[in-house]
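In structure tokens below, several structures.
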Structure P
Amino acid sequence: MSTVTPEASTPESRQGNKMMPPAQKAAVATSGILALAFLIFAGSNQDSATAVKAILGLLLGVTLFHSRFGFTSAWRQLISVGQGRALQAHMLMLAVAVVGFSIVISNGDGFFDSQPAGYVAPITLGLLIGSFLFGLGMQLGGSCASGTLYATGSGHIGVLVTLIGFVAGSGVGVAHSGFWSSAGDGFVKLADPFSFTADIGVVGGTIVLVAILAAVALGVEQVIRRRRPPQIEPSPVATGAARFLRGSWPLWVGAIALGFLNVVVLAVSGRPWGVTSAFRLWASKILDGAGVDVSTWSYWDGRAGLDSQLFTDTTTVLNIGIIIGALGASAAAGSFALVRRVPRQHIAAGLIGGALMGYGAAFAFGCNIGAYFSGIASASLHGWVWALFALIGTWVGLKARPLFGLSVPKPEDSVC
């Protein structure tokens, strides 16, 4: 793990001017062909709305990769070394989305005749347990829901293992949905849903939320000043206009772009960005194809999608777009690499971590995107509760990493 101390950092490293490798033309061409085929299929076999969703997925993948925007690493950096710049970027992303969501939802009408509505959920025991398991799984699996997609697209076979575990855990979550649902023995409601904008007012609630986000960012700044962590090791940067296509982008650019793109997803599809509902659908279709009658499981009571084509599912379209977009972005950056050799311990950690995330998200109202990002953007209190318990899970996950031969960041590490 490379390190750099504040005293040893040079002006060049502070500016992030690392040498940019050449673009990988074959991989760029492959990603372009895949993206074109993806868009044509989405538009011709579905409708124009699906084609727009496909474009949004591609843009999300490019943004996630070029800004190296992480959720797993952001929380790991904060807890392990006191580096909070990435978490501050989260607050900026959330502020953009909160304002945008408030405008779109209060307007009432979205694109393609959609009726935008946010994710608002009650505080339940399942939310607490599921988000804790998700935070634990993130540190073992090495990525979150969105990170699993864009890392897979950029060639990380180790994260593909996590994705497999993620889908498997999602399938178990679907199987156990009756236990965690409102009619099940595992459902314990601790508090009714609370929406800042619905219960306080659109303007007042939005102001309160932005103020809370600003307060968190300021609090993190105090942590940074107290613990004085090393700067985050910069990624290679292209110069001039090429930087837009080849990266890398500053965290704040990625934060604003992701916040804006989530708002557009809401306006186009009628619901915010999510990831893991597609994993539950994929797992269900796989089990159904294997002869398991998943239609009798409570998760699919009154829920559409099981008997439909995958491309009718918004989240599936976005997920596929993210993978292809990240492939193109990583190839343009000269960073696409198929890492074939993965230690057995790391494979075990990836499968277990992915399974924990998939299972936890099934009854925690989603993942780092659907529950944390889109939950808070929807002005729902449950998004904040999700973040708190996922942070606790992150702390436990850091303690568990050595059991699988995974490193635990030290205070002087600039790469976490």
Structure Q
Amino acid sequence: MVQTQQPEAPKAAATQFSLELNEEQRQFQGWIHGFAKDVMRPAAHEWDEREETPWPIIQEAARIGIYSWEFIQNGFADPTGLTMPISNEELCWGDAGIGLAIMGSTLAVVGIVANGTPQQIVEWVPQCFGTPEKIQLGAFGVSEADAGSDVSSLKSRAVYDEAKDEWVLNGTKTWITNGGIADVHVLVLSVVPELGSRGHAAFVVPAGTPGIRMGQKFKKHGIRASHTAEVVLQDCHVPGRCLLGGKERLDERLARAREGKSAKSQAAMATFEASRPAVGAQAVGVARAAYEFALEYAKERVQFGRPIIENQAIAFKLADMKTRIDASRLLVWRAAWMGRTGKRFENGEGSMSKLFAGETAVWVTDEAIQIMGGYGYVRENPVERWHRDAKIYTIFEGTSEIQRLVIARAISGIHIK
């Protein structure tokens, strides 16, 4: 029989749900914003032009506690999962290139935490940051010249020498943040090539290990303050303890793969799943910076006797920009909350957040330049830099096309190619 009366709303659930940040989160947001406004913004143009790692900015971030393992620990400990997206958004509101220089080591941290044992986490993660007196960097590398989106095609090899309990690594990684200058490299290599991506494993290569060096350093379109380079491995020997997760767990996973059983996780994918909402938050920060700048410009710029914001053509652009930025943030927060609370990404929610936020950043920065006209196109104007920085968010950590593929496979249950 059809129920004729509307059931009462569950009161407990209604009071528990909130999209408002708590007091601690608001204070944290304000602290990061202050650093981004007072330290990063004034230095952004210089380091973009220099295309170098902004060591003084990283040192200042370390001095006040932003660049540290303790900072990352506190962020990951937030039961809502929102602390890390908040910090990524604010830092990249300040400047995406410098923000990535500060947060780039976190990719290595995520790789270690996602794949390593508790003992490995304790040993290696603090070495990705060092101390305020001695700054250290971490790097995470998967991509190769012929294996970008198709991570199953890795050519780099790791071969185990049982007699010496060590691994011999060979190959070249490319597009690596902090590549070649990091103190801790976390690299994904093929152990059993015929198993494709299920035959991969992640390794830590400590500082000073013979056989690892920096290859080409790339001069980039955007995020120029973030170091990006090749990492070359040539008969690089690492102890058995440098295999993240350990040999026993790897052998079990390979055995399951050979039997055709499903894998719980893969070395590269485990890192990407955890990092995509954070990358989406960075894109939100870039988009928000451009929107706010364009909004103020539109209020002040007078043409035909009135501020240009009084024209619908401009006002509607800004309305759409704000709407897409807020929608992007909500997708990022949902994915971060799901990841922190152990909810399964059944519909590719992590990819949704990165896809929508990345494409929003590109679109919003383009619209900001259009609103500002020639003033938005010159190098002295930050909107020009934000436009260049935005493009990377549709490319790294999985292109927009790959994000759509992940989502399509998730919602359809079909292995779409």
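Since every read-out is calculated from the coordinates, none of them should be taken as a lab result. Being a predicted model, the structure only gives us computed values, none of them experimental. Cβ atoms are built from the backbone, for glycine too; each structure is taken alone.
Per-structure values
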| quantity | calculated |
| --- | --- |
| Which of P, Q yields 16 [relative contact order in percent (Cα under 8 Å, 6 or more apart), calculated] | Q |
| Identity of the structure behind 0.94 (criterion: Cα Rg over 2.2 N^0.38 Å, calculated), options P, Q | P |
| Structures P, Q, by FRET efficiency 1/(1 + (r/R0)^6) of positions 204 and 388 (r between Cβ atoms, R0 = 25 Å, to 0.05): label with the highest value | P |
| Read-out helix-only ellipticity at 222 nm (-39500 (n - 2.57) for each DSSP H run of 4 or more, over all residues; to 500), computed value -20000, structure in P, Q | P |
| Among P, Q, which structure scores highest (criterion: distance in nm of label points 7 Å out along Cα→Cβ at positions 188 and 380) | Q |
